[in-house]
1. Work out which structure the value 0.05 belongs to, where FRET efficiency 1/(1 + (r/R0)^6) of positions 136 and 296 (r between Cβ atoms, R0 = 30 Å, to 0.05) was derived from one of 1, 2.
2. Using mean count of other Cβ atoms within 10 Å over residues 256-263 for the comparison, can you identify which of 1, 2 gives the largest number?
3. Could you tell me which structure in 1, 2 was used to calculate relative contact order in percent (Cα under 8 Å, 6 or more apart) as 15?
4. When distance in nm of label points 7 Å out along Cα→Cβ at positions 176 and 304 is computed for each of 1, 2, which one produces 2.3?
5. For structures 1, 2, which has the highest computed value of mean count of other Cβ atoms within 10 Å over residues 264-271?
6. Where does the value 77, 47, 40 come from, among 1, 2, when Cα extents along the principal axes in Å is the thing being computed?
7. With helix-only ellipticity at 222 nm (-39500 (n - 2.57) for each DSSP H run of 4 or more, over all residues; to 500) coming out at -24000, pick the structure among 1, 2 it was computed from.
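Computed from the coordinates by the stated procedures, all read-outs in this text should not be read as laboratory data. None of these values were measured; they are calculated from a predicted model. Cβ atoms are built from the backbone, for glycine too; each structure is taken alone.
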Structure 1
Amino acid sequence: MFSSRSLPLLASVAAIPLSGMAAVQEPIGLNPENPHYFEWRGQPTILITSGEHYGALMNLDFDFHRYFATLATDGLNLTRTFSGAYVEPQGAFRIERNTLAPSRDRFICPWARSDKAGYPNGGNKFDLDRWDDAYFNRLHALMSAASARGVVVEFTLFCPMYGDEQWRLSPMNPANNTSGLPALSRTNVYTLDRHGGLLPYQEALTRRVVTELHDYDNLIYEICNEPYFGGVTLEWQHHIADVITATERDLGVRHLISRNVANGSAKVGTPHPAVSVFNFHYASPPDAVQLNYGLERVIGDNETGFRGTADLPYRLEAWNFILAGGGLFNHLDYSFVVGHEEGTYDYPQTQPGGGNPELRRQFRTLKRFIESFDFIRMHPDNAVIRSGVPEGCTGRALVEPGKAVALYLSRNASLKPKADAPATGPVSTTLELSLPDGRYQADWINPVTGAVDRQENVTARDGVLRLESPPFRDDVALGLRK
């Protein structure tokens, strides 16, 4: 890993202490100097992680204490958790031992069980007019455990019903509760005019969760996972953002709100004023960052997958996204399952994604690399690379003008798994960079091992710095400091 001699960690990114459960500080917010990043517990913060499949709260068999301990040991600082308003059947999306698909009678959600039998996955139907105290006790335990380990929770309130198999298990399905609401199409659940009476229950759930969690500083609300599926309307999303905002106004607190925009990339139109984080899924290449950088908000890539189970595609996705100026990255890690909360499950190759301890170490290398710079003073500027990017490769740079450059070279990786096969052999290159004259320390970092492969002092003359890379197979990182 990085040596203290070559890549000293700045005081601005000192380790977050493991003390404190509920917040006595301001919630995580946008950095006041550079809102493309976060400010948390008095420090500039970037969120990078490799997290479980969002069922840590709703799945009673999942040991989130062991899970958060693993993330902390791996040097990662984010998780994404679904509220329980949505649940999946076992086998959905070809995911083995899916944490979002609890075993029979092991699903818990905000609503209490009624005295009427008939829930398809065991137990009684739900009573949407009563809360389950055991759920909220577990919610507080989860938030406190994450806080103590320095982990931010992105709490996803809702999720579309992708198909009838998800709607069949939803507590909001009138067939699964005692509300007396009429039968409803799954594509009308998240609308303002066709919701069949569900909207007041969604509003009440939002208010209750926001009230319960008002004291926690390690919290970001996400309105809805992948709202571009299943009939979710933008007007409904904005309405839920309004409910969050109004509830927090009465509580005298403000947490960040995130909106999941698209798979891949898209340009955000007129954003809701309360939304501060814009998330994308499978954001490779990271065009979403450049398209939306002018919003002066955090741009995140908070789900990966569907590129095979090998490490390489997801390492390239992470480094390219963060070096493009992204402030949040969450790899969907299928090695976290019930009984393997330390992230060691040996999943089958049929999984839609990957994840393992070695890949998490590679993400830790990325996080430490970025944190070794005064990153809130940096902005993406690939124009600093005059020449030398090898054919078939991409070069990205974050620049603190006149002082530092974080640079990443990687071979191009398509979304298609066949394009993720290892390169045939190592390459090296001579880079020409546009930099102010003077002496620089150059540290070449191996993104796989975290080792400093080469360290040297180099000189820029006449506005140009020339330096040769060490041989690399798939990618290499360069830290330059004047």
Structure 2
Amino acid sequence: MQKNGSTMTKIRSSSAEIISAPLAIFFAFALNGRLSRFLLSEDNPYDTKRILETALLFGICLILLISQKERQSWLTLFSRLTHQTKLLISGIIIFGSISSIAAPIPQDAFLSLSYVALLFFFTLFIATQRHHYGNAYDKILVLIIVLAVIIYEGAFIKSFIDHAVQDRIFYFHPIFVNSRFLCQFLTWTLPLITLPIFLAQESTPTRRKLIFLSTLLIAGTWWAIAIANGSKGSLLGLLIGWIVVAIIFRGRSRDWLLIQFYALLAGLFIYFTVFVPELRYDNFAAIAQSLVSRMALWEQALQLIKDNPLLGTGPLHYAYFRNPYAAHPHNSMLQIASEWGLPVLLMVSLLAISNFTIWVKRTTANPVHLSLTAALLAATFHSQISGVLTTPLSQIMMCLVIGWMYGIVQPLQITPDSSAGHTAKWLFLFVILLSIAGVAQGIFPEVFSLPELGVEWLNSHERFEGHATFNPRFWGQGWLR
């Protein structure tokens, strides 16, 4: 009997690894310059990540379309959402659809609305895998995230050595077009990469020690990169995440917080002993300019809200009104309110608060739960001064963390509930196909000529402050045409 149980566990673990392969492939290509250039040689890193993200979302939807089992599991977890959550989601879709119809460029508005729907499908897909495979899936997701971090650290270290030995220009954020996009990935992942230490508790003492030291080295390097990057939003968000975790879980979070502190100390040591002697990179030179630009972006968002309080200007349409700085307001609340309207902001806020309250009530001081709580809180704060809701890699991490959390709070049930009605099943298929069509009509055929279109746009439009720049939003050149 015990042998049969062990066999079933191995089979389930293998299945979990297979179903997680698309996510692992996404991170491998998104964070490895050679792989991404091999796939999309002419696109800039931002557009490459967006294309990879879109391919991942389409792939997940394809799995849901062709696999009745996965589709049924998805519907089972959707049916377990609270009645309030379902009403709020429905309200967001309705208001978003009306706003898209009324937008200056409905095609772009429906692109954004459809993309949000695909991200929701992906979020609940992650939840279904965690719900089905249980703790084994935690280990797989942690492994994927740690390997993703290692891939990027390898690129960073190579760039750093080239700079130190060959006196080349040091690109502080290889694979990213802007250091802020790296900071967003740091915010999501820093609370998660120490988890191998906790998940290895049942290993032999020698193996535990090896995992502890190697994890501390990886996490310390990650912290050193975060410190050198100097992102105020990321570092303050992580501090807030620690504080709130300590308040919610109190003494039960002591061991987890201690490991985070060790990782931070390792990061400070690496930063001062390795980075500082070599780096000639002034991360704080642009603080004043950054604050000025943020204020200008927020003022524009507030004006758009004042002009369009009920429906906003339309999803994605902050980028319709040009300014000298950016195609989005670098504030998640202002972005939602200015583009989707104040009612949607209220519904999103209620959705977040009510479901986070459920999470806090149902979870324990399990290190995975603590790490996910800290990651979500840190990113939520960071999103108030950065485009955490906007950039491709950050969107995938957001869906991953939220889906992971929702999968954890659901009671383990191996067999999907087949009680979903015939109408609900067909409606689900219709919404998936409609969302895919909405994204497809928004990105084709321009997805095949993004570099040329970006340069053409810059050369044919007014240049702010005497020079042309790319302003990432959906694509690397984010202004709506």
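1. Details: 1: 0.25; 2: 0.05.
Value 0.05 for FRET efficiency 1/(1 + (r/R0)^6) of positions 136 and 296 (r between Cβ atoms, R0 = 30 Å, to 0.05) corresponds to 2 out of 1, 2.
2. Numbers: 1: 22.0; 2: 18.6.
Going through 1, 2 one by one, mean count of other Cβ atoms within 10 Å over residues 256-263 is largest in 1.
3. Numbers: 1: 15; 2: 26.
Answer by label: 1.
4. Working: 1: 3.0; 2: 2.3.
Traced to structure 2.
5. On the way: 1: 13.5; 2: 17.8.
Sorting by mean count of other Cβ atoms within 10 Å over residues 264-271 in descending order puts 2 first.
6. On the way: 1: 77, 47, 40; 2: 71, 65, 44.
Source structure: 1.
7. Values: 1: -6000; 2: -24000.
Answer by label: 2.
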